[in-house]
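Next come the structures, one after another.
All of the numbers you see were taken from the coordinates with simple rules; none came from a lab. Predicted, not measured: the structure shown is a model, and the values here were computed from it. Cβ atoms are built from the backbone, for glycine too; each structure is taken alone.
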Structure P
Amino acid sequence: MNKFKASILMLAFFPIVCFSQETEKKISGYQFTTVKELPVTSVKNQNRTSTCWSFSTLAFLESELIRMGKGEQDLSEMFIVSNSYSDKADKYVRTNGNINFSPGSSFGDALTVIRNYGIVPESLMPGLNYGEEMHTHNELDAATAGYIQAIEKNPNGKYSTAWKNGFKGILNAYLGEAPQKFTYNGKEYTPKSYAQELGIDPDDYISVTSYTHHPFYSQFAIEIPDNWRWDTSFNLPADEMMQTIDYAIEHGYTVLWGADVSEKGFTRKGIAVVPESEVKNMSGSDQAKWLGLSKLEIDTKIYGMNEVAPERNISQDERQIAFDNGQTTDDHGMQIFGIAKDQNGNKYYKVKNSWGISGDYKGVWYVSDTYVKYKTMNIVINRNSVPKNIKSKLGIK
């Protein structure tokens with residue numbers, strides 16, 4: 001996503017972040033009441049990087065650890081990023097430059113890194129070795145891209161034994177060297193043994209999507225540049241994908257959410273909607289309120305969030321058309337951790353973002369179920385959070 005782009009003992013002692021179960025303060029024209037909410041760790045800030053895929057995956061896994069009774073953890077996003085970049089550089093060279101080499105990536109990439117390399121606490125690899133207090137990867141991204149593009153041209157006629165160490169040297173200079181062994185809370189670990197003690201098993205998680213250019217209930221690799229590992233997703237009808245999200249939340253599991261946030265309706269206020277801007281498509285009561293307004297007046301009212309606007313009805317075909325014509329793009333990864341309703345009874349998902357304490361709700365977004373149905377690229381969930389009837393259709397246990 002590149003546009004914006006503990007252990008059995010208690011290993012960390014931070015308060016778990018829980019948001020009010022009561023009605024949230026009314027901001028603009030929206031008033032939200034929480035229906036269901038699951039514990040999450042504190043909101044992080046990816047700042048000037050395209051590493052939402054790492055931040056959101058670890059936010060999701062940190063909630064999984066809370067659910068599993070392992071306490072609150074703070075895991076290193078930059079450990080994931082460093083190992084991912086190394087793997088991507090290797091594949092870029094092996095494919096003669098025929099994969100996307102950019103800082104964006106996927107949830108599946110982060111899970112693969114944990115499977116192959118493990119994980120470490122944030123305190124052991126914060127990834128800020130370059131004179132900044134917050135993550136700022138413009139220079140790092142330019143340096144790694146320039147280096148690997150030069151290597152792929154194979155100027156010696158064969159690849160040297162040094163290029164991988166050279167690439168790793170750039171990563172280590174900026175992000176720090178990933179520890180091979182470390183002592184944490186009085187016990188010695190490797191990154192893999194630490195992940196094992198936490199109980200993180202990447203094979204517990206599956207990706208789900210919903211597009212009609214592949215058969216439903218099959219698996220396919222979503223055709224987007226950031227899916228450079230070519231990980232596969234299970235393909236469900238949109239209504240069953242939404243049912244799966246609701247079932248997970250109701251049964252205590254949060255959801256990783258990959259989505260297009262370039263839409264005007266994904267506001268920086270902390271609200272995301274798909275407004276019905278055509279008055280003729282609105283219901284009678286709504287239509288009466290909006291008749292006679294110009295397009296500019298309608299847009300101003302809708303995107304100013306001054307009142308709850310009617311939303312479009314999204315079909316499976318509309319999802320597909322938006323993906324096929326490039327209107328739905330691979331933008332951003334976040335974590336769904338709850339359900340809320342506005343004052344009119346409309347349903348929203350509570351979403352933890354990684355843009356720091358931003359927006360009107362301090363890093364949390366209220367995303368309408370219409371927006372989620374329309375603009376979801378894929379979700380990642382614990383396989384145990386899938387409804388039994390859908391599991392059966394997918395052939396998973």
Structure Q
Amino acid sequence: MKIMFSAGETSGDIHGASLAHEIKKISPSTELFGMGGDLMAAAGVRLVKNYKDYNVMGVVEVIKNLRKIFQLLDDLTEIARAEKPDLLVLIDYPDFNWRLAKRVKKFGVKILSYIPPSAWAWRKGRAADCAKIADEFIAIFPFELPVYQQAGAKISFLGNPLVDTVKNNFTVEEAQNYFGVKNSEHVILLMPGSRRQEIKLILPEMLKAAKNLSVIKPARFFLPVADNVDETEIARQISSAGVEITLTKNYRYDLMNIADAAMATSGTVILEAALMNLPCVVLYKMARLNYFIGKMLVDIENFSLPNILVNKKIQPELLQDEVTGERIAEEILKLYRGESHREKVVADLKLACAKLGEHGAAERIAKKILEVAQ
């Protein structure tokens with residue numbers, strides 16, 4: 001049996017690797033190939049394309065790279081035609097993946113959408129369009145189901161794999177020793193995201209916030225660096241900001257476990273932090289044209305996953321012009337250990353994470369993928 005994956009960004013690589021690992025455990029002879037990243041390759045996926053060579057964000061950036069993106073689409077289509085997989089698994093990355101799905105379906109290949117387009121938030125009509133293409137849908141959040149069910153899609157929620165994968169390796173004391181942190185010190189994390197645009201637009205304001213906080217209420221500042229990020233650019237910005245930030249590579253969840261709070265770009269990392277009981281000030285900022293277009297299309301009250309799960313603002317969200325060093329610092333101060341507000345946020349984060357389902361989601365999803373492929 002042969003299964004093709006298409007994952008186009010860091011979070012997709014994480015999810016794809018988790019699924020590939022479980023599929024190989026259940027069915028070692030199953031051949032896995034497609035587009036992904038280093039984590040998927042390590043989990044047994046034969047990479048025909050590495051997403052890092054094509055990863056761009058936003059309308060303007062996509063337009064600039066259209067020729068390259070369409071060439072990638074042509075290449076993957078031809079690979080699917082030649083390889084004849086039993087199933088194509090789309091992992092998020094909707095604008096690209098659904099174009100690929102339309103093409104590959106013509107070859108008689110079954111399609112499974114894992115982490116389907118966010119039709120619950122915007123362009124609800126997409127659910128009906130997607131239902132005509134994909135044979136199965138697997139959601140990782142319960143709030144995604146209704147709009148697809150109404151569109152006639154065969155969709156299921158089997159839990160969220162992050163419940164299993166997000167866990168610390170060390171005790172608190174061991175982690176403090178590893179990172180050189182005293183028990184009496186406050187620890188604040190900067191998590192600007194992995195995309196170049198996020199680092200360019202959001203990291204400078206995070207650094208301003210850190211500088212403000214170092215004067216108001218001193219803390220140790222850490223920035224976990226993702227594997228595919230340009231560390232040189234991050235180091236340059238830190239040097240210009242004139243604030244001491246420690247860059248780290250390993251044991252990110254252990255670092256979260258000893259931190260007071262984080263200033264973080266909206267994305268999967270916000271949910272990972274929630275699972276580690278780490279409050280965040282959630283940030284999002286994009287090019288003005290992208291923001292103008294997005295504002296016309298998206299109609300949601302909250303944009304960070306823990307807030308969406310409980311349908312209330314349990315931790316602060318700063319969007320676009322609100323993303324300033326002053327505002328970030330103001331919100332972070334409320335989340336230092338010892339603050340009563342922090343205790344309330346942590347309690348609400350636990351309620352949000354309880355909605356993600358039981359342990360063992362990756363195994364259940366892997367079994368479903370094999371079932372559909374067969």
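For which of P, Q does mean count of other Cβ atoms within 10 Å over residues 68-75, calculated from the coordinates, equal 14.0?
Numbers: P: 18.9; Q: 14.0.
It traces back to Q.
Which structure, out of P, Q, was mean count of other Cβ atoms within 10 Å over residues 196-203 calculated from, if the result is 16.6?
Working: P: 16.6; Q: 19.8.
Clearly, the read-out refers to P.
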Kindly point out which one of P, Q the value -10000 was derived from, the read-out being helix-only ellipticity at 222 nm (-39500 (n - 2.57) for each DSSP H run of 4 or more, over all residues; to 500). P
